[in-house]
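Given below, in the form of structure tokens, are the structures.
No value in this document is a laboratory result; all are computed from the given coordinates. Everything quoted here is computed from the prediction, not taken from an experiment. Cβ atoms are built from the backbone, for glycine too; each structure is taken alone.
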Structure P
Amino acid sequence: MGLEYALMAHVLAEKYCGAEPRPMGPRFLGYIEKQGCDSGTEIYTDVEAGIAKMEGGGLKLLAQGGNPKLTMSNEQVQEWASTAAKELGGCDALKKAHDAELGQ
């Protein structure tokens with residue numbers, strides 16, 4: 001699974017499916033570092049920024065693709081989250097991936 005999808009799955013697991021919150025930085029940035037990309041690399045910086053945005057925003061911001069200028073109702077956000085969770089295997093799969101160690 002690409003990092004973008006892994007980040008989204010992590011956030012959906014917590015904010016939609018009820019998984020216990022875990023910090024994203026150590027998990028995802030640690031994985032990137034293990035691949036040889038330290039804090040000076042573009043991918044590290046991009047993922048770090050993505051994590052900050054996702055951790056700081058709610059489900060609505062994720063549903064809006066990170067664009068705070070879009071306006072979605074709470075019903076639309078829940079519908080998006082439901083569809084996204086189903087496309088990623090459902091809440092049980094999201095929670096299992098959330099709780100698993102990255103890269104195994």
Structure Q
Amino acid sequence: MAVVGAAIVINDEFVDNAQTAVVPYSLDYTWACAKDTMSHMTSDLIEVDEDLRTIQTYVDSALVTVQVETYDAKQTRIRVAAKRYLVYSDEIATSVRDSLTRDID
């Protein structure tokens with residue numbers, strides 16, 4: 001697994017096109033699980049921004065961005081967006097989101 005530090009920009013377009021899940025786990029636990037899951041889903045480089053808790057990599061030829069953030073005191077929100085050929089792919093984003101939530105449980 002190769003991890004590269006980079007500033008990953010999260011904007012309104014990302015939020016509007018992301019598939020979201022809320023899980024009943026702490027932010028730190030969810031973040032660690034997300035990094036582990038993403039490292040197994042690709043052989044490409046993984047760009048990780050520890051400060052913003054975001055991950056970018058390629059899955060099925062789509063650029064996938066994962067964001068993990070506190071939702072409330074005992075829950076964490078995971079957002080996943082995927083872009084293939086400059087078009088958002090709900091199918092890939094949903095698949096990645098489902099893998100993340102399945103691996104966290």
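Of the structures labelled P, Q, one was used to calculate FRET efficiency 1/(1 + (r/R0)^6) of positions 19 and 51 (r between Cβ atoms, R0 = 25 Å, to 0.05), giving 0.60. Name it. That value comes from structure Q.
32 is what came out when relative contact order in percent (Cα under 8 Å, 6 or more apart) was calculated for one structure; which of P, Q is it? Value 32 for relative contact order in percent (Cα under 8 Å, 6 or more apart) corresponds to Q out of P, Q. Looking across P, Q, the calculation of helix-only ellipticity at 222 nm (-39500 (n - 2.57) for each DSSP H run of 4 or more, over all residues; to 500) that yields -17500 traces back to P.
One of P, Q was used to compute Rg and Dmax of the Cα atoms in Å, and the result was 13.8, 42. Which label is that? Label of the originating structure: P.
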